[in-house]
Structure I
């Protein structure tokens with residue numbers, strides 16, 4: 001039970017009997033006490049110290065603050081879905097201390113002024129926000145946006161959201177961004193093959209009467225873009241991959257020494273396309289959820305390091321837009337607050353906690369060239385503490401997002417973030433049993 005429940009912007013925190021899950025720390029897999037003073041991890045070990053806030057329950061795990069490479073907000077233009085402040089609050093309660101945000105808002109994020117606005121809005125907040133700028137004008141995939149100008153304004157990389165690139169445009173983007181070590185994010189899709197479909201093409205979905213987006217529309221695009229990256233000798237990140245064949249191509253590219261990285265969404269690791277028989281629009285994702293062979297290949301890809309990162313792919317939509325027929329519902333679901341809960345409940349037996357932390361904290365920062373967040377003495381306190389045994393229900397009250405488009409609304413979940421620290425800002429999030 002905690003001895004002090006007030007939030008703390010400075011001061012001292014003592015976390016008792018917490019297991020450290022940080023492959024980059026000498027204390028990894030040790031159960032210890034952590035003493036935080038004025039935003040710094042002052043001591044780690046068996047400690048008998050006083051502190052303003054003391055946590056001493058059982059079943060605690062401390063990880064480096066999680067980092068999400070793929071999140072969305074609606075600012076500017078769709079603040080009713082999610083604004084920057086609500087995104088930060090949702091992330092904080094999910095144990096995330098850092099986020100990369102996509103540029104596909106109603107008004108595309110494609111200027112230095114827009115990048116600087118988002119950075120200013122997130123200043124001095126408990127979650128570090130790193131905006132991605134649009135790679136191409138209005139995300140059309142043809143004409144390059146003002147990439148260097150956005151880079152100068154603080155853009156951490158460049159994405160086309162859920163829109164693919166014209167091959168020539170991608171080649172120009174990769175060559176241009178080499179001049180300042182920029183990073184291009186790709187949504188791999190061959191539009192002539194996906195044909196604006198929205199569910200996987202398989203035996204499980206054949207009778208549903210919904211328009212298919214076959215897996216080869218993804219992996220053919222990935223194969224082509226790998227060759228463009230090879231030709232330009234550039235780095236390229238594939239977002240939200242979904243198929244076994246995509247993983248094979250990326251694994252081979254890495255073996256060839258190409259600077260290729262990729263991520264997968266948490267929901268693609270959990271579900272196969274049988275779940276779409278429910279016609280739940282909250283499971284209408286881009287790319288679509290694939291079959292069981294693909295799902296298991298994605299898990300193997302995380303475990304062997306072919307897949308670098310696990311992302312939330314947090315995509316909020318207000319009920320007026322989302323609660324419609326499956327055909328007309330926009331893609332996406334909110335997941336940012338429940339990534340660790342979903343891992344604990346559905347994936348902890350197939351993906352080790354060390355592999356999860358690498359994919360959800362360490363690797364994203366490495367890909368973006370950001371400092372690590374290791375749990376070590378005399379390092380800034382950038383860490384999340386989870387109660388892995390805590391059962392809780394995601395309701396409209398406990399949900400911190402402005403939107404509620406999730407398959408897990410009113411579902412009982414296991415595992416919850418109970419404490420977050422990010423430098424001098426620390427907060428006890430949920431009272432412990």
Structure II
């Protein structure tokens with residue numbers, strides 16, 4: 001059978017690509033879409049709340065273990081995501097070319113909210129399936145870089161490919177209005193998700209059939225979660241550690257929460273430019289920054305690397321503050337080049353800090369609860385940033401982008417001050 005012939009290299013790539021695709025559609029493509037159709041800044045800022053299901057997915061993750069198989073969960077969620085994105089495409093296609101489309105926008109927003117919970121559950125199922133398929137920790141580690149590559153590639157496809165489709169369709173379809181080009185872009189996104197879903201139906205190995213699965217009790221799972229939370233709270237200077245994790249990247253999160261509307265509305269970056277600026281320059285700069293940060297930490301150790309990397313990450317917020325002040329416009333070649341340089345530079349600096357935070361959170365995890373503790377630390381890291389970022393649009397409407405970016409830097413100061421007192425574990 002084909003399922004038995006499917007190699008880990010193949011299914012690892014396709015599953016994590018199918019994990020990154022809906023996340024990028026909901027968190028990245030939606031922002032460009034709503035900015036392009038003229039939604040107010042406050043509502044674009046609220047899109048950051050779509051990240052909450054990913055922040056809290058560890059709460060319902062045990063249900064995926066208890067009921068059914070990871071493979072079934074995964075395929076079901078991906079089929080629902082396909083239908084949901086197709087529904088968004090249909091809404092855009094039937095939206096009026098002129099006049100108010102308030103009802104359509106409300107419907108699309110509701111679909112995005114539902115899709116966020118479905119996509120977060122898809123993540124849980126894929127991570128669980130990965131653990132089922134590769135039981136050897138050495139194998140899991142060996143494929144970690146490969147799965148991250150697949151995830152990042154999906155994000156680049158959304159940023160560069162699907163947004164480019166919308167930009168190209170807007171040029172080719174005369175008199176179509178704002179929405180029909182996006183109908184085509186979301187349609188292509190739904191078709192792409194369908195291809196991966198169908199492939200998974202016929203090609204994913206049935207790991208849970210080949211191994212006897214012990215009966216999992218709901219009460220026991222809840223008890224394990226409780227013990228994980230209690231053990232995580234027993235580390236030295238726990239409150240200080242939590243505050244540090246909350247504030248470490250909050251400056252960058254607030255900065256990037258309104259990055260797309262800032263580029264498109266203040267600096268006049270078009271859809272045809274945003275796809276390469278965000279999808280290529282930004283994505284590859286972030287990957288490079290994270291990689292360089294990881295190498296730096298490996299060579300010098302976290303204690304020595306954390307200070308310079310943190311300072312570089314936070315003080316580079318001033319690059320965006322300068323953009324908001326100088327406002328070079330993307331309508332000129334010089335302006336577009338300047339914006340690309342600053343955007344790539346800031347994304348790379350953010351990647352350096354991201355490497356620090358990942359390693360730091362890993363150091364707060366106890367061996368017996370490593371997965372649970374990392375999930376808790378990650379949720380703490382991103383939940384408060386999501387909530388702060390969600391109100392970025394309200395701040396922009398009242399005080400402007402320049403003041404939002406100044407606030408972002410101000411919010412980064414506590415993390416730098418906490419470096420004097422926060423416990424940093426020695427290298428294992």
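The table below gives the values:
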quantity: Per FRET efficiency 1/(1 + (r/R0)^6) of positions 197 and 309 (r between Cβ atoms, R0 = 30 Å, to 0.05), the highest-valued of structures I, II; calculated: I
quantity: Which entry (I, II) yields the derived value 21 for relative contact order in percent (Cα under 8 Å, 6 or more apart); calculated: I
quantity: Entry that produces -24000 once helix-only ellipticity at 222 nm (-39500 (n - 2.57) for each DSSP H run of 4 or more, over all residues; to 500) is calculated, selected from I, II; calculated: II
quantity: Read-out distance in nm of label points 7 Å out along Cα→Cβ at positions 45 and 317, computed value 5.5, structure in I, II; calculated: I
quantity: FRET efficiency 1/(1 + (r/R0)^6) of positions 77 and 285 (r between Cβ atoms, R0 = 35 Å, to 0.05) from the coordinates reads 0.65; which among I, II; calculated: II
quantity: Comparison of I, II - label where Cα Rg over 2.2 N^0.38 Å is highest; calculated: II
quantity: At a computed 2, 15, 24, 22, 17, 10, 7, 2, 0 (P(r) over Cα pairs in 5 Å bins from 0, in percent, for residues 85-180 alone), which of I, II; calculated: I
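Values in this text are rule-based calculations from the coordinates and carry no lab data. Everything quoted here is computed from the prediction, not taken from an experiment. Cβ atoms are built from the backbone, for glycine too; each structure is taken alone.
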